[in-house]
1. 10.9 is what came out when Kirkwood radius over Cα pairs in Å, for residues 35-74 alone was calculated for one structure; which of P, Q is it?
2. For distance in nm of label points 7 Å out along Cα→Cβ at positions 227 and 251, find whichever of P, Q sits highest and give me its label.
3. helix-only ellipticity at 222 nm (-39500 (n - 2.57) for each DSSP H run of 4 or more, over all residues; to 500) computed as -16500: which structure among P, Q?
4. Work out the source of 24 here, i.e. which of P, Q gives that when relative contact order in percent (Cα under 8 Å, 6 or more apart) is computed.
Structure P
Amino acid sequence: MNNKIYIGIDLHKRLQTWVVLGEKDNTKLLTKTYPVTPEDIIRAVSEVKKLGTEYHALIEPVCGWIWVVKQLRELGIDVSISNPRKIRMIAESLTKTDENDAYTLARLLKTGEVALSYECTQETRKHRSLSRERCFLINVRSSLKCRLESIVTRDGNHTFLKQSKNRTQIIVANNEVKIHQDAIASIDLIVKQVETEIGKTIQVSPDIKRLMTIPGVGHVTASTICAEVGDFKNFKKPDNLASFAGLVPRERSSGGKQRLGSITHAGSPYLRYVLIETAMRIRDTKETLSLYSFYKRIKTKSGAMKARVALARKLLTIIWHMMNKQQDYVAY
């Protein structure tokens, strides 16, 4: 019996493939596919425990990985979470099968050459779920509004009633229009409920209150930033945080020449989204004079879109310093 065994788990919605390696070499001690159910996870663990005395597993954060990892740990398996973006051996494999993917995970875990993902706390995961749900609902509502306007303009009707908060209500006696209006109204109610839940986090989070001292940052934006970042101490430099938000340029430098492209769009799209939205709310006021001057300078040189992205990264750098120094925003 092996002392230590290494398990690679290729997880899918309905099936999971396990490959087990021992300490001495990369010979497969076990290769088996199980259904993804609590009962089958118990069965898989019982079979694996016959092969060794110390159990280490590596799994990618896909499908229902959260409950699977929780159950594995309760059953005595030491589980690590891989970073899917950095396991290029799987993504670029010419013979990509579930067994090969699981074998690659087990081998990387055994050699210690795998990049791991950061696991946030249960409370942070709850806040993250709420903020992402709101972003999803906002996107759906925007799509419905665009569809609604296309329906109206299709028939040559352009009568709009402008209301507060940039709401546009279209007055047309049409069943198709009414269906979309009712759907938008329903989503409005759900969004308010989600925002109410998000608002409750302000009372218990000094970090959210601190972020709200930044002009243009409300409780929803602040909560989304905190939920997506988690612990700011995990990022040693502002550049690391900007990279996590996908606000750094792509680089293809070689032969002494530096070549920079558009931003990577890697990391958290929700964090990037709220930062760019915040940048768009910066106006020429006394409180935001320095930020607006920075935006205007970049806009004159490179255009409005690049200026918003640059300002979003600058805001994120300011946020990193605020959170690490435990200081509120101060205009300068």
Structure Q
Amino acid sequence: MNPVVKRGASVLAGALATAILSGCASTGLDNLGTYQKQDLPEAQQMPSKAELKGGKSKVVIFEVQDGNIAESEQANVGVSMTGELEKYIRDAGAELVDRSLAQKLKKEIRRAEMEGVTGYEGPPVGDFAVRGKVSQASFGSEFTEARRWTDDDGNVHTSPPECTYTANVTANLEIYSLPSLKTAESFQVEGTVDTSEETRSSNCNGSGQGLLREAAAEAVQVKRDKLQNFFAPKGFVTERRTKEDDNVFRVTLGGELGAKEGKEVRIFKVVEEKNDLTGETITEKRKVAEGIITNQVNPGTAWIRVSEPEQAKKVRMGHRVKVHYERGLMEKGMAIIN
């Protein structure tokens, strides 16, 4: 019996989507000497010295808890989900911290969750901590009898009896800023995977452990762009040059921080606004422009191209720059279809 697995979202179309979408913008930049350096006003909120020295985020990823759910524990769903988190966060350019070195932090986070106490006073271990807990894990089966039908042309078709197995996993993820222990991000992930196989019996008693692990991996994959955009290293704009309508910017996001030719970037400004009701000052990031990394990439710097002239005019020295991750159109289409 050869099972046919139908995944819930992302893994089937990644390579094809990349091939279709690549090459949409030019990355060529061969002679910077022909570009004119332009005055570049400073951003309203310039980066601090600590931010300028910072590079990759240091992240502690604690093992996802199975939530006392029997199906989850038996299939090691939490372990599977943890591995996917580590893979995608590492791929985004973050530096993973050995969680065995952060046991006190783990206890403090539990205390913060239960008692609302914030602030971690133990030894410094990183910039962020990630915790997760499985809230639902289920596995079911359905039997379909053999079928026989005739199409509009009079051709007779048959399909054999089948067993269809479906696994679903849902979990809650929390990202904490360190050392404040304040929640930086909180979201739910869900993955569903099914497989069908021919059968001679209506007793569909296949094992669901492997399928549950695949559903756990799928749950993280669906949210991988959100995770990677959060943890992607940031750089800062330092210079602008132009040649006719071509606008390029030097940024401190170099090869050592994961910059590669052809990767898309987003440029942000930091804005502080006062809440008139509470009197508190709220800091938030707002997108200024979109760009692409050119072929000029060094270990500590890179040149990016902003194709839209009106966006380029809004860029300032000190604006933040991050590589932008987004699932391709084919992957999103597969998620809708499934």
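1. Going through each structure in turn, the value belongs to P.
2. Structure P comes out on top.
3. P
4. Q
No lab work stands behind these numbers, since they all come straight from the coordinates. This structure is a prediction, so every number in the text was calculated from the model and none was measured. Cβ atoms are built from the backbone, for glycine too; each structure is taken alone.
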